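These are the structures, in structure tokens.
Taken together, the values in this text are just the output of simple stated rules run on the coordinates, not laboratory data. All values reported here derive from a predicted model rather than from experimental measurement. Cβ atoms are built from the backbone, for glycine too; each structure is taken alone.
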Structure 1
């Protein structure tokens, strides 16, 4: 089960990285169409503004098709082999799923016309009730269907993946064996998915009600909702399962529900991005709702809190080791501030001291709560300095980005003196302290200068050799490896390859933290492993 959730969480990252890029383009385009930011003269340049409007439409294309992207990513990321077949079957299954729902809805007289707000109001419903009913449906790729958001894509992706991993090696009788193996997957998908659609038609309304109840409860506790989310998000970092929690608040009613341009939008990230791309004037309260769980709370940690903690670890290191500690932490601080990637910094103290990690977890929740309490509305997925500038400063004073800076400076003060006090009070062996920077740490502090092939050879060797490995994947910062015998893994030697942390989430899984350079490392290791 642990292995399943690890792989599931990792498979969500591809569409999330796409959302991050699309969000940046959308935010920049919105800023360049805002006269308060660029001036009236620039806003009145027709051809320039037409091009910028096209960019906003492209970003909207990404946000409008997220269920399909999640479906493909899950089937692709969790497939054992023949990944292109899995992705193709996922798209086919997604279309069949929504066509099935469309057909059933039509049989029951439920169409886009009969569920429009105007039609429902003509039948005697109030505007509020008509809006609630209308929000249960949407149109995806031309099909009028149930509004399942990314859940529909995730459900189809999981089913197609299960079918794929079970049948992609199947052998049929000789007369029909042409349809065996990978060719069998699209066939079994077409046969199976309609039943999933039928079941969803009856089950989803109850599930949707449950999600709505959870969302209502979180909204009822006010600013404590962001506190719970922020703390839980950091608490799940060691397992890598924080990605799953992120998607729940980003794309479901748990993250809030708002009406923008006459359309009901669910999920914190959906709300913020839709508000950014809206054609009409959107109240700042809607931006605040969308930013509670994205952007601002994380910005407080990655731009202010964790860099201050790194300074505290540097200042409390033994004098003879400070130069090495500076080299070890500086790249991680830069990645945190610019891009919002925190793992390399967090792993420098997370397993050394539960006290420091708990202090960090609580302060993260406090940061989310403080930003929500002051009604800030700075969004963004990664929440580093780039996102903060685009989704905060460029949006102007209404985002209250200046309050985020003030809170952040206070957080930096608390992090610095809190870490300094705890490290000295409990004599915690953070990097460079009590000689806790051995030969491997010194090597990790330096940039690898050998060839990628040589580095890949070392990593494979320290993981116990090719024969000890069954699967190699990666996420934003970690090389994720499924192995057979954990006793063959050489942690100290792995750190000598530049890793800032090693995690063993289960008996057969190890995660090696390399930070933002992991993509190139993973590519080289996979290539050598396959050869």
Structure 2
């Protein structure tokens, strides 16, 4: 029987491996935040510390603080890079580099983490409900279209396994009361690391306290046993994230830290979409999970099972109050939508007053939803959304590695680059963070701007400037930017000539047809690239 259970776990894990790792460098398009977090991790990997001074350019310049998010995400990513020997492993030989592989490796790491998330979703649902609900829930997490959000290298993807581990440890207390103190402490450490990765994780504290309290099964919430175990949980939840402000205060950056935190929390409303906008976009991406998952949470609440509502409500309230939301901010609520829907489907026999042992209805419904999900997901992830970006990255890389800083004719736009004659003295590269990490940390090209906002002096005669969606957004919506830098970008634009243009591949789909109705999130900010040089 135990052997059969292990086989059942393999089904969602295999599906998750496929949906999260296949075509990693092709779908979705590379988001600017991915470049930011990869660059910061490579900065740490290079032994330069945990605070990249260039971080102050990663957001509009109405705040010049380098402190926007805690450090654990980049520490974790740098550690993984160290273990797998990235970026050295992307070099196919001593003198060549595969650009597509360079961009794919961080995405593959995210895919592997998503497979771990799928396993954790299974174990949480199994511990809270039963193995069948666990199978249903993990299958949904493995195949539903919206789970492509976890493909991008963002902090939300990095923090999710710590949140799920914390929940699982808290759930273990009920069946392992002898080790309640240890499990509470470990749950707190895991959530503390999640908060140290991204601050909004703190909204999960009420859920953990609720689960730990239930696990102890004490007659009073304020009993000594309850308070002791909850105290053991709270201690690391508070102490671990305090490493971030402690570092700032000890470094003499207290004011800069406070400015960065308050800017992130209160001054971003006009920078992006609202919670309502993102939920409507999610509806276009995955209406089945949004609608049925929400019904599942309501159903659990009606049955006096409050794990869903305590999980989702504090977090969504925070997103609403902050007023700036992106699609990947919903990664944190994907697991509970899947678990709630899995439980709802399992209970349909009970709801319809059919004998519990008759699982034909539930099995048929979950099979239909899984088939819908896997089909939609395969169609989506088969779409090439990075063609422009990979061509652009390769073209500029060829300029970086040429002898005289000019583009070699035979290799323009190629994906396999000869790096034996790399010269970093004659060319300044000005691009968005999507690309800059490759040139600075893979090709060791020092004269690379971390961001278009970078104010470092230009000390070379030759300059290459990438005009893409990031450039257009900065220059044409520059109220919150450094106006001196915006003027310099305009001057560089006027002093350079077009060297190459890369446009989108002809679309073989219509955004009016599902599953492409929500593809804007996957194709966000992707416009033709104009490469200029002098």
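Some observations on this one:
- Which of 1, 2 yields 207 [volume of the Cα convex hull per residue in Å³, for residues 162-361 alone, calculated]: 1
- Source structure (of 1, 2) for relative contact order in percent (Cα under 8 Å, 6 or more apart), computed value 13: 1
- For semi-axes √(5λ) of the Cα gyration tensor in Å computed as 43, 27, 21, the structure of 1, 2 it came from: 2
- Mean count of other Cβ atoms within 10 Å over residues 242-249 from the coordinates reads 16.0; which among 1, 2: 2
- Parent structure of the calculated result 0.35, given that FRET efficiency 1/(1 + (r/R0)^6) of positions 194 and 282 (r between Cβ atoms, R0 = 35 Å, to 0.05) is the read-out and 1, 2 the choices: 1
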